[in-house]
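Several structures are given next for inspection.
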Structure P
Amino acid sequence: MRINPETIERIKQAADIVEVVGDYVSLKKRGSNYQACCPFHNEKTPSFNVNPARQIFKCFGCGAAGDPIKFVMDIDGVGYGEALRYLANKYQIEIQEEEITDEQAMRQNERESLYIVLNFAKNFYQEHLHQTDEGRAIGLSYFRERGFNDPTLKKFELGYSPDIWDAFTQAALAKGYQAEILEKAGLLIHKEGSTTAGYDRFRGRVIFPIHNVAGKVIAFGARILKADKKQPKYINSPETAVYHKSDVLYGIYQAKNAIRQHDVCYLVEGYTDVISLHQAGIENVVASSGTSLTIEQIRLIGRFTPNVTILYDGDQAGIKAALRGLDMVLEEGLNVSIVTFPDNDDPDSYVQRVGAEAFKEYLRTSARDFISFKTDTLLREAGNDPFKRAEVISDVVNSITKIPDAIKRQVFFRRTAEMMKVDEQMLISEGNKLLRKQYEKPQKEPRRDAARPGTSARGTSGPSSLGLPTGVVPPEIPDDLFFDDSMMAPPGSAPTTGAPADDTPRRSKLYYQEEAFVRLLVLFGSYELEPDITVCAYVLSEIPGIDFTDPVFNHILTLFRENYSRSVQLSTDYFLHHREPEVRDLAIGWATYKHELSDLWTSKYEIYVPSEQDMLDKSSFKNILRLKKAFIEEKMNQCLERLKTIADPEEEAQCLKEFMEFKKISMAAARELGSVVG
């Protein structure tokens, strides 16, 4: 089935880019737009921009761009249809569908099929927990013993798998799901050489669905309840196309809003720790699901808050687990604290024993910064042994050097010197040695952002890639609104788009002038220079019969010409939501500004700085001149190339005459533009 066009239009109208992106990252308002660290590539300084007025996003670091639908497609790795269904569910829009052909059905994204069958499995396990005698007697009884109430069971969508070899598989096959998809989702185990359909991975266990940030079920954790030493206590889904355990935190979907609200994330070890704390009113908590903490999990937390408090068991294993994860958290620029619990207690048992309010008070009074925690722990182990104490100092200094912020490093060096009763300058010197070694390491690894969402072979597009302004233009230099000869990078210089030099082809001046021209049309084509004379009408009338050399720019120019001939004026929004990705990405790049002018220039200092829109008459005229100048110079280059191969004197003289005529036109245009000509 396919979603009909009317429903798609309703979804597009309802979807708000700030709400959609805000489900995945913590946005901060900057002027009229919002900013965040990009979820598509690792960065410390925010370069991800969300424009609520135009309903688009743009990353100036990696080039990812699009509308709410494109964002969901990129962040979840789903197809267009699944992204629409997610947004329809978010905004409670009833989906009207149309029949599709067998060929169209075969082209459906495999990831979408996995999400669908995993959701079916979740519903199956929930139904067996609440509506079967076995589920109520075994699974529900276990959850009641843990103190979980009905709202909590519903919130985390807990379930139970019947103790039958293929109960789920038979139910799924009866609903039309293919055994191949069940196996790819990690729900079915099929022995090689067997002629049967296989058997269920989860049998006779309570089920903990694992959700991604968007709330989709991507995997399951399952706990056995009967005493059987031959079987592991917990089993999890295997890695699949939608589930990579190193990228996932249990409970992140249920916790993300509370993490943003309280500006701190509590990190625990197990499923029941998360669920018990949620039920106690502490909702900003997630779990690493029994795996060692990974860089991807730390960065996932960093989307919502820079503050992490690790809650681990008070036994030696728990303390060592906490220490192992510290350096990675620090290296990512997060602020980390530690809370340990009395022996034989974990977060789940402790909150059950003392109650919610006492637990919150314990967190408030027992949280320690990582330096105090690590130093005390290691010093106790070292005792009075001077060699071991020296190792402790080196270990702690090594952790401090992981902190990217120099001011924070200085504070921790001072605190460590006081605690260990050693000279602060000595610690700083040792830290500087380690830092120098880090900086001196050759950069052998390839760029991580070589392939990223929203980019293409054309490279990153937008104002910065043109040498154009990314905000308003100071009144004393209005000519910088468009590309000038002086802005050409010298041979061998690095590109300005942020892409690797090897990945960015060398562009001619004509390419940049064509881009500046279509950018003017896309952003300001409908604006009036004079009554009844739009920018589109003026600039198109000045370049009759000229076609652009770049195919995408020429395609955009043709769209304007064809529609203008029918008295139709294309809007900026038409290109921002264009069905062709290259056109859409270019338009978003042009329409999104990395920086905004502060209102204080006018409100406080009474200085008015004109915007690009205020200077359209002058910039349109100069844009046409620069474009024609670039075309003429391209003709001059062609003449020079012809002169290299001409043998006939008369033909050579004619070619030189053409060159000099082009040269005169070019110089006249340069004088008009105020350019310096060598």
Structure Q
Amino acid sequence: MKCTSLLRGLVAILFLCGVAFPICAQVKTPSRKAVKEYRKALEAYRFLAPDIAIGHLESAIQRSPEFAEALFLKAQIYQEMDHPNREEALALALQVDATMFPHGWVTLAEIQWELGKYDEGLQSLDRLEHIYAGQLSDEAETRRAWVNAGLTFASQALRQDDRGVEAKAVVGGLNTDAMEYYGAFDLSGTRMVLTRSGLASEEERMSPGVMGGEDFFESFLSPDGSWSTPIPLLGVNTSLNEGAPTLSGDGKTMVFTACATPRDGYGPRRGKGSCDLFESSWDESTQRWSLGKNLGAPNSAGWESQPALSADGNMLVFASAVKGQKQFSDLVVCYRLDGGGWSSPRKLPGLINTPYTEESPFLHPDGKTLYFSSDGHPGFGQLDVFMSKLQKDGTWGEPLNLGRGVNSPGKDNSLMVMPRGGLAMFATTQVSGNLDFWQVELPEEVKPIEVAMLKGVVRDAKTGRALNAEVTIVDLSTGQTMSRTSSGGEQGFVVPLPGLGSYSFEASADGYLFGMNTYEQGGGMDLNRTPFVQIELMPIEVGQSFTLEAIQFESGLAKLSSRYQAGCARLAQWMLDNPGVKIQVIGHTDNVGSAPFNAALSYDRASAVRTFLTSRNVEESRIETSGKGSSQPIAKNETEEGRSINRRVEVVILD
């Protein structure tokens, strides 16, 4: 929250009083020495010396205890310093002369909101209603309504459920005497990269990879549920500050924040604004991370920080304040381009952003659940953590407050949620006073979709050689692309499988036919395993044939069903990517029905596929069709399974 902006009107009054003191109303006229001390305080305040200003104000108030201007200026400075006595200072000033700055009741209510004194805050707003008959400006009314909404929400939430969820410190060596915060998981949920600073041990400060300031470390989850002592990452840390990492699902790409300093700028890196986003890659051969390359278009001359990368590494959500770090930030999104760069950012569509602060996003691997911190939505204090779901129209829905246990009157952020369930981790200063990681089981209404991790590899079907290929995961029920990633040789690929459903795994590589496997994701214990798929691609050769998978016709008809036609869509894209290829589409049936009927049905089904391809801009001259009826079975027709196999569409490469 930015409470000091609520006192801007007061600042103007105070400076005016310093120039022409008699125009300001007083309960009692202050002494001349008190006025002299007050003017010295104003001068110190002008030159950004708050401690000196407070000394003069204390002297002025000692001489004239009801010196309203001095009391209000002291409250202003305490507020800017986040002083523990800021509530008492402003309450005393309002008690002496509330008519000087009636809007101060809104500021007092906001301070009480931040301190968890919700009923007291509502009472302060009531005082404003009773003593101020004038009409508030639009800006002042907006702020009053904002504070009132937060106080009302928090007060009602406490009455409805005074227990909250129970958070507890993470077990193991993860938390130390240093500060641990802003972490990220890979898809396994057993490896975390985190930000760490304030190392007290000389031995730790001299460890390989520790460079000073904020550095990146990693920790691993043991089968017993404990986290290992953090060890520094090699290659990416510098003597300047690096922080707020986010990982791709395979753990091989990291986007992070680095900030410039007045003396060293960005050091060995190049940046645009006060804080920029950088991308680092893991090198398997050297076992090191790259230093990090500036993302380019997503960065501005302002402040970009706290990135959240999708599991496939192709979507990036982050906090942005184009006017600088001291301003309110919004959550924005950009996408990876075909050439490897990034698109320009745009605000997240939907209901997430407010006129206040949104920051610290975490995009769950399900691709549909976003957690973030905000002080613009009604909450328990300065920053609360919220959850929003992606809607069918591509917008983000109404945020839900995660409730007590996660949220408090203070600043709550840097929350992460495990891929396979509702266990969340967040950084807090509870108990130790240092930032440490705690964990909490999320309430059902704010849990994400459980995600399983799928591994796979793409191979040459003839030689067995592992290929570099592009893999796309598609939800067969909706046709929605769930993720798109690269399969790198024997290392293969890693992707998330969110929830129950049917999926197709589509692979493509230069010089090969496309390959497609279908996969059914079950629930329960199935989510606790890591399935493996192997996709085989055939080289493009004249005469080569394959069965078109994931194609669906209306029962007994040649009409394609209205469901997503994954096989046809993938064939169309492959032909557009390989414009020199000509094909023959051949329909086949089982032996149920007469031979003339089956011949006609098989031809009509092949023709339906051709119509689909031409509707996707494939030239009709590149497609031949024929129907073989039941004359070329590849399985026995005595069983339903065999008949199902024989009902197929075959594609043959002609040229």
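So mean count of other Cβ atoms within 10 Å over residues 264-271, computed for just one structure, reads 24.0; which one of P, Q is that? Intermediate results must be reported in sequence, preceding the final value.
On the way: P: 24.0; Q: 14.9.
Structure P accounts for this read-out.
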Source structure (of P, Q) for Rg/Rh (Cα atoms, Kirkwood Rh), computed value 1.05: P
Computing distance in nm of label points 7 Å out along Cα→Cβ at positions 216 and 592 for each of P, Q, which one ends up highest? Q
Suppose distance in nm of label points 7 Å out along Cα→Cβ at positions 144 and 376 works out to 4.2; of P, Q, which structure was it derived from? P
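When helix-only ellipticity at 222 nm (-39500 (n - 2.57) for each DSSP H run of 4 or more, over all residues; to 500) is calculated, the result is -14500; to which of the structures P, Q does this value belong?
Label of the source structure: P.
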Comparing structures P, Q by Rg/Rh (Cα atoms, Kirkwood Rh), for residues 32-367 alone, which one has the largest value? Q
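Every number here is computed from the coordinates shown, using simple stated rules; none is lab data. All figures in this text were calculated on a predicted structure; none of them were measured in a lab. Cβ atoms are built from the backbone, for glycine too; each structure is taken alone.
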